[in-house]
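Listed next: structures, encoded as structure tokens.
Throughout, read-outs are computed from the coordinates displayed, never taken from laboratory work. The structure presented is a predicted model; accordingly, all values stated were derived computationally and were not measured. Cβ atoms are built from the backbone, for glycine too; each structure is taken alone.
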Structure 1
Amino acid sequence: MKSVKEIPFVREIPLRYEVDVFIAGGGPAGVAAAVAASKQGSKVFLAEGHSCFGGMGTAGLVPWFCQFTDDINFLAGGVGQEIFNRLNFKLGRNLLAINAEKLKRVYDDLITEAGVLFNFHTQLIDVQRDGKRVLYAICNSKSGIFAVKAQAFVDCTGDGDLAAMAGADFEKGDKDGTLMPGTLCSLWCNIDWENRYDHHAMLEKAFADGVFSIPDRHVPGMASWGHGVAGGNIGHVYDLDGTDDDSITKGLLRGRKIAPEFERYYKEYVKGYENITLVATGSLLGVRETRRIMGDYVMTLDDFKKRADFDDEIGRYSYPVDIHPNKNDPEAYARFREEITSLCYKRGESYGIPYRALVSRSLDNVLVAGRCISTDRYMQSSVRVMPGCYITGQAAGTAASMVADSNGKKTAHDINISSLQRKLKDIGAYLPNC
């Protein structure tokens, strides 16, 4: 039980950095935002709480990228294209396996080449604001608590932490506050990839035999790294709230507990996996959904269905609606399968992402990017994946640079959209309607 007592805590802390743009979080959105802002000439500081950039795709061991394209057009143009090229990927819409160590180095190189200031193991712990304008980000690191002053702030935490600390309006989960389950992704070896069978047909037998403590029917599967090594997106952690430390702690324990259950299942029930060995679980728990910061526009399922265009769009994307069921019964999984196969696009189709969805309606100099942008739950489940984060991240970073350049004369709500779109196109963004 958490204590409800309060104590006063007042101290002076050093102002370590004064920059144009402060970015909280170095996941895919944060990397794209930092690189894009730096390309505009801004002085940028990025605070990353873990030991590397990339978040779920590196420390979290998420095994694959969702599509960068709509099968015709490269949607994640700009920073996303640069990452795609450095990973030596080939064009196509299929899921692309992630080598986490290689991706870490790609991110390291992008950030250092861009001249971005950054520290790992540096947590955003608070902000100070004046009215609707954030003045300082308060961080904690091994060197102690310090402040960063900036003209504009970009929340790339995935959870909307910075915006929420500043008092932004947000929503979480469905109408009851229920959130998608998480997954502690994993790394495996000794798989006979060429002769393996599809494992899904054996799940019900394993459930009946008591292999699993919870019969999880939604098992996305594995992506091969080659040489018998694969990353696994398997095993849901239910009843997870990624904004609550107790819930995250329990989720990590649960994720590590169920990984050996999957090892037994694959070894004993599925051809090609007889010698499979669990190598590691992620050092970050895979969280799919927490806060959605409410912006000047809220993207909705209707926007997805009508393949929406916007005058202020900053990119386009095409991943299906992918809401993982928060229950493990057959009916919930059947509803998920029906939804993800019906709410998807044909070749060449995409939806626009409006700039207004990146601007907190409660704050003047805060932009958001990644899975916490202003959407309903359906749209969040589409745009949350990594290529979507590159698209929104580079737009938020570019816009933050424009806010900073105005020296307080412009807010994030009233920058020139045509100018923003030109800047994005100059760095390679896919904006066919602009």
Structure 2
Amino acid sequence: MTCPLPRRRLFSLIPAAVLAVSALATGWMPALQAAAPSGFTPLFNGKDLTGFRGGDTYDHRKLLSLPEDQRAAQIAKWTASMKEVNPKTSKPHWYAENNELVNDGFGAYATTEKDYGDFELLVEYKTVPLADSGIYLRGCPQVQIWDHTNPREFKNGADKGSGGLWNNSPGAPGKDPLVLADKPFGQWNRFRILMVGARVSVWLNGKLVVDHALLENYYDRKQPVPVRGPIELQTHGGEIRWRNVYIREIGAKEATQILTSHGEKGYLPVFNGKDFTGWDGPVDNYEVVDRAIQCKPHKGGTIFTKAEYGDFKARLEFKLPPGGNNGLAIRYPGTGDTAYVGMCESQILDDNYEQATGSKIDPRQAHGSAYGMVAAARGYQRPIGEWNFEEVTVQGSKIRVELNGTQILDADLSKVTEFMANSAHPGKDRTMGHFGFAGHNDPVAFRNIRIQPIQH
């Protein structure tokens, strides 16, 4: 079976504009198509290994953290393995033949020299009985490829077919494909893979097999997958052929469209884009700019919805100035500092706050954190000046924060016993309250604010 392999699930509702750009999901290009589909770039040129280096099941963050000489030496070692000649065939483990990228089942993995963030990947493959392979996304295992007829692998889920995020935890969304979509041996299979943040959708031979599932970080499940990383074509003991390998990088606006197209039903707007109807608190300290709520410079205070919520999901977009600081008021009682008297303040803060201001922060003050209680993962914001998409889920004592498609916080506040500066948070166990924004003098902007109460 696949080494320290990964394997299976993901997305369903994609904007019409996105589907138009990638109509290949239903109408694939001819086998020897020379030119990339509109908007796509070929990863394989049909002739040689240009653009690829060697790789392995190796944490990309760890690779990038190595001293430059050690990193270069490691990559050179993998690349030599990839190009090593198999004495049985007198051919390298990886070689080009008839516009196909061929691997004999051995050697290091064909890994893109370039790293990618959000993308759409198109690839066709053909393999042999008993083979086991996969595609690593941002260096993380993996979209699984294997012999679904091999009874020895049924215990690992082979009978469910290829395309799943096999290295996700047992029972997790994406682990197993939604349907069996593999073609018989000797025929070409085609993948369409969409990755936005850590959210992955996979179509195999035109069938959705993974629907908007979070790809877990195989190397450290407590941390999200990297924001950027290479595409890797894995090897695992059986010949596999690849062709028509194309990629399209996805920008911030389209990424938000993709994220909001999934699961949007049931959300209701709580801001009309014109005025503060339905809001309370020091609204004079805020203004409406281009249909967005924005804190006035050198002003602040917590404004909040007149409606109260128990369990809910909130979706919104935010934009920060350099060093910008604000927060989401969660189950706020209407008076006091929401970070302490509300369930929490879900921090909204420039990821480069220290560099922008010269001030040091506690990890529990970073963006997405339950302020002063639980730290969120950092590094998933878009550049200053771009709109970010965030989804916050509050259920009972738990809060989850997903930023631009990557889950950066999953915390149970009932279990928190240590607080920043030893300052108690008496409101953390609140079960009901208002939703709002806790301004701190900076012109942070919020738009497309909507909430979905969670019914029980």
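Among the shown structures 1, 2, from which was the value -9000 of helix-only ellipticity at 222 nm (-39500 (n - 2.57) for each DSSP H run of 4 or more, over all residues; to 500) calculated? Numbers along the way, then the final one.
Working: 1: -9000; 2: -2500.
Computing helix-only ellipticity at 222 nm (-39500 (n - 2.57) for each DSSP H run of 4 or more, over all residues; to 500) on every structure in 1, 2 gives -9000 only for 1.
If you rank structures 1, 2 by mean count of other Cβ atoms within 10 Å over residues 178-185, which sits at the top with the largest value? Numbers along the way, then the final one.
Numbers: 1: 25.1; 2: 15.6.
Once mean count of other Cβ atoms within 10 Å over residues 178-185 is worked out for each structure, 1 has the highest.
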Problem - Structure from which 17 was derived, relative contact order in percent (Cα under 8 Å, 6 or more apart), options 1, 2 - result: 2
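If you work out distance in nm of label points 7 Å out along Cα→Cβ at positions 298 and 362 for 1, 2, which one comes out largest? Walk me through the intermediate numbers first.
Working: 1: 1.4; 2: 3.0.
Top value of distance in nm of label points 7 Å out along Cα→Cβ at positions 298 and 362, among 1, 2, belongs to structure 2.
A value of 27, 58, 15, 0 was computed for P(r) over Cα pairs in 20 Å bins from 0, in percent; which of 1, 2 is the source structure? Walk me through the numbers before you get to the answer.
Numbers: 1: 27, 58, 15, 0; 2: 24, 50, 24, 2.
Corresponding structure: 1.
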Problem - Structure responsible for 52, 34, 29, with Cα extents along the principal axes in Å, for residues 170-305 alone calculated and labels 1, 2 on offer - result: 1
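With distance in nm of label points 7 Å out along Cα→Cβ at positions 162 and 370 coming out at 4.3, pick the structure among 1, 2 it was computed from. Can you show the working numbers first?
Numbers: 1: 1.0; 2: 4.3.
Source structure for this number: 2.
Where does the value 1.5 come from, among 1, 2, when distance in nm of label points 7 Å out along Cα→Cβ at positions 50 and 82 is the thing being computed? Walk me through the numbers on the way to the answer.
On the way: 1: 2.1; 2: 1.5.
Value 1.5 for distance in nm of label points 7 Å out along Cα→Cβ at positions 50 and 82 corresponds to 2 out of 1, 2.
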